[in-house]
Structure 1
Amino acid sequence: MLLPSFLMGQGIITSSNAYVIANSCYVVVSGNVANSGTLNLQSGNFTMSGNYTNSGTYTQGTANMVFNGSNQVLTDNGFGTMFTNVFFSGNGGSGNPAVMSSGNFSVSSQGVLTMVNSTSLNANGNLTLNSDATSSATVAAIPSGSTITNSVNVQRYITGGAGYRGYRLISSPVYSATVSSNNVFSINYLTSSVFLTGSSGGGFDKTGNPTLYLYREDQLPSNSSFTSGNFEGISAINNSPAYNYSVSGAGTFGAFYLPAGNGVMFFFRGNRASASLTTETTPGYTPVTVTTTTTATLNQGQVVVHDWYTPALANLGYTSATANAAVRGFNLVGNPYASSIDWEQYNTTTTTSGIYANNVSNTIYELNPATNNYDVYQVGGIFTNHGSRTIASGQGFFVLATNNSSPKLIFNETAKSLTQNTGLNLFMTTKGDMTTLNKVNINPHLRLQMSMDSVNSDDVYIGFDAGASAQFTADYDAPYRPGNGQVSLGSYSVDSVMLAINKMPLPKLQQRIIPLFVTAKAYGTYRLNLTEIAAIPQMYDIWLMDKFNKDSLDMRHNPTYAFDITTDTNSYGSKRFQLVIRENQALMVHLLNFTATKAQNGAQAVWVTENEQNYTNFTVERSTDGGKTFPILGGYASSAQST
């Protein structure tokens, strides 16, 4: 039965019939709705203020399901109710206008749950937010006065397949308890989906190197073992309470809680249901895709990040020890919401809006599991590799505190975004091809890439900004953060800071020399590729200098350079390559002809040039004292017509 385009009634009892809402149909029911047949909401709006009971089949396309009553009871005894777009806008604004009393309710991976007005939803453990290879369900920004209470099941899809056995940075959109005013989360749910290893007696599937790691900024970098340096392994997940964790590392003793907004690194081996423990813990095993589910109360409202090892402080870590320079200020945080968040909501002025940062740079570092390198995104649309402004639900990432004067990071509901990192852009898989990403930034810049093959690559962004300095400057530049990739590429500021994003003014008269850092995990042949050049005037040459081979290449006209890394230590590192940016005098604007004739009320000046571009500006001057002084008459912006 196709319902009419507009319908109001006291109740719909569908019995065993099949009802379809389509063609933007608008249905309002002030009573109860009970479905024992098939209720198909294809498009339009279905609004009810009474109770909802489903014992049949419910399907939903792009329609909006709206619950706007007080103390509504939702029950599903059928095949499950999966919403696409669902709104809870109960009138009255007190108590529990909506309660999922029993059954299986969910929001599709492409769906959005929206709270309206001052209302609440008691999920009661019966609501699941789905995630798949395409996207993840979103809980839109929750307005003040609204809340979702009790447990919600939140899924997180993790890509498997060849090349995806390795580390992930994750976070939690839910919290299990409140400890000393911090909402803290559990990571024990992972045991249901993946195999975990760790210390003997720690509750893991197998004794071995840690699967789970926390990050401490205040420790000295070290790779001497799996539990040394800044990443400290979780050594016990079987403490009581279950969200209390033992950690083993150079600077950590005892047990700790994990406050909301922290990130966790874990080693992904695949779906534990797909193979045996022995098989999946064998190096080289190809992991199988898995969808994890964590169940607890959704993080809602403002989240102030407290580092797990200093939970009483609302500040991020910044250690000024000389030996700590390589990791100084880096903090592993995470998206605390069951929604994407937008890093472009970064601000330094309002603690209650977007993502507030105090003495924290405007750059994030996202671990790409395909390359094992860090992809960087900076406010304003500048990125390396495939860094994205959209931080997915469940994603951990690094931020950089810029000094030790109360560095702080605060997430607010208004940071949420309905945008998804979909398909190939999903954060748990490889990012999309660079050419598919929006080029927000149009300042002069180039992008240089080091590649081993079509997957294993790393790139740097070198930009030219009149307001920048050739020395490292926070919020203009971004320090390079080494990952565990097959190749690594960075560039240096004039004060020898290795950078992923390097900005400076365009050189005038003198050339600009930019040292590069290149390295790889294996000896072999690699390539340096000029993959992007934008708005850099044609008068500037771009040369790659190879000191090892005593070679050079005009990269503006020959964008690829093949080279070998060998056993000779001079074939890699920071002293082999330089990028040289310099003005080509032959390509500068040259005046070819100039004439002036009398005209009514003045004079008409005509000049002809060569190498004129649309960035060229002319100034016309006149002397009335025999050429001693030349006051400016006016200016003219070129239209690149050369006349």
Structure 2
Amino acid sequence: MKVLAWIGGVLAAILGLVYVVAFTPLGNGIVAPIIEKKIAQQTNLPSKLSTFSLSMSSFEILLELSANNTVHIKGNYSLFSQAFDVAYRVKLEELSSLSTLAKMPLNGNFRTEGSVKGDMEFIEVDGKSDVAKSETAYRVELTELQPTSIIATVSHAKLAELLNMAAQKAYASADIDLNVNFKNITPHQLDGSVKLLSKNALLNTKVLKDDFNITIPHTTFTMSLDALLRGDDVTYEYGLLSNLATLTSAGKVTPEPLMLDVKYALDIAELALLKPISGADVRGSFKLSGTAKGGKESLLLKGKSDVAASNTTFEVALKEFKPANIKANIQNLDISRVLYMVKQPHYTEGKFNMACEITDADPKNPKGHVKTEITNGLLDSHYLTKTYEFKSPMPQTFYAIKTFTKLGEGKADTKVDMNSNLLNLAIKSAIFTLADGSIKSDYRVEIPSLDRLYFVTERHMRGGITANGEFKKDKNLEFTAHSNIAGGKLDAKLLNDDFSATLKGVQTLGLLNMLIYPEIFKSSLDGEVKYNLAAQKGDFKGMLIDGKFTKNQLLDLTKKYAQIDLYVETFKGNVSANINKEKIVAFLDLRSNKSSIVTKETKLNSKTKEIDSRITITANEYPLTVTIEGKTDEPKVGLDAKELIKSKTGDAIKKEASKLFKGLF
């Protein structure tokens, strides 16, 4: 019995001690500093328990987190029934001092007060607040400590104040009304509604100008959201209306697992005004509308737009939110409007059409086809002439282009047909390899009239030309060209910066005719060109065979009066040139049995159009020296024929020589 009495005494002492420490002013005085120190350590704030009173049935706590931030809790409770009735008041007059605790910058102030009643099975929270200068009332019900019902009404909350509380600048102002009414927020048993409305909304143009250096016109907007939540489904209507853009959306959303059945519409009056938001430097109007239906495993997006006055539609099927297949159709897109929208010069006009079907949108190995067409194409000749500083106007140029691209096996294989009144281009197969970005393509280009290219070549020419070859681009750039020209053949190749070309059997009469030069010499020309584009250096080496002069007045005069008959002579010899940027030095050595035509250093500057040449013609042991100096469009031609030049015949020959050599340039 003594042992039992002793144990009972110990238990009584312990209980008494617990009671004294926990529920008496003496014990509160002992516990309060300990709790206060712990709070200060956890908050890193100079926290202070100004009031700490705990009894068997009531308590009161006043916590000063900092000088102007207090939390006051007072109420009654029952240890046995676990029921309580508590009033609370939170005054945070200096949110900035709580930034460290919140781990984010804060500003402004916040106050709320209310009551918490119930027991551990069911709790009711009723309160009110002035958050963001609003009139806010709320009620929360918890069952077994889990929220089951929320009702909240926020009236006239100031958007600028909310931004300030989060240490953000007041980029916009608005009055916000929010009504939340959830009778049940138990997962999969939702029953409630959310209504949001912003009024008197206005963008702050000064702050946007100061922070982003952009000028936005006076912009007002309204925003509304009306959502009903039933079970797992959310049915909503959303609208954002402003003088910049209109965005609307409505439909049904199931958050878990995600399922969508919604429609959307976007109407932007002027894209340029949205640059601060979109970051895109574009302009013009834009409309887009469509639907989204499905979930994470399979989602189908449909849409249509009138971008650039077109009729554009698309369908995108997504799996795991990644594109699986795509269908798109563009009809009558106005190319000049697209150029205007992306702030590009008015290079051209025309209509663009596209039909696209991608059956597998794997970015590494897409499959499908794309068909495009440009009709009624018209280049802006006036703009191009001015921009590229053509010395003569570019002619009016019409064009049409068709392409067909097949995607598969990691490649894009494209066929191209382009027709214009300048040239025609056909590509049977241009293969682009996605893995390494290499390109391999054939081509055939036809220029029906070389004279229509005068604005580029600055030389009138006769006839046309057709060329074909291949283009390759991988680690190296390679381009080949093959053409029949003036009765002979031209084969050319470009490997990176190194260009080479060979001429075989080119007839000089045909070449002179094409270049509209005096057709005074008939011969067959073989030659080779080597030139480095980067260094702008190279050379030409050629051979003329079976050369004969054709009838011309100069040689008629020399034959009649000087007994020099070059018509009967057959010439052969070498022609060559060294090229160093714009400077060209040419050499010519033609010889027959009795005559020769030699020039050792004819200097031509392709940039300044200046020439300095001395041509020595020897026939029947009588040398004639022709000098050509000055601008190529009006050179000064001289003739040195010793005794012959002193006669009137010599004057006539000199006059004809001047006409002849001027005609060559």
For which of 1, 2 does relative contact order in percent (Cα under 8 Å, 6 or more apart), calculated from the coordinates, equal 8?
-> 1
If semi-axes √(5λ) of the Cα gyration tensor in Å, for residues 454-525 alone is computed and equals 25, 13, 10, the structure in 1, 2 = 1
Which entry (1, 2) yields the derived value 1.75 for Cα Rg over 2.2 N^0.38 Å | 2
Matching -5000 (helix-only ellipticity at 222 nm (-39500 (n - 2.57) for each DSSP H run of 4 or more, over all residues; to 500), computed) against labels 1, 2 points to structure 2
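Values quoted throughout were computed directly from the atomic coordinates according to the rules given, and no laboratory measurement underlies them. From a predicted model like this one, the values you see are computed outputs, not experimental measurements.
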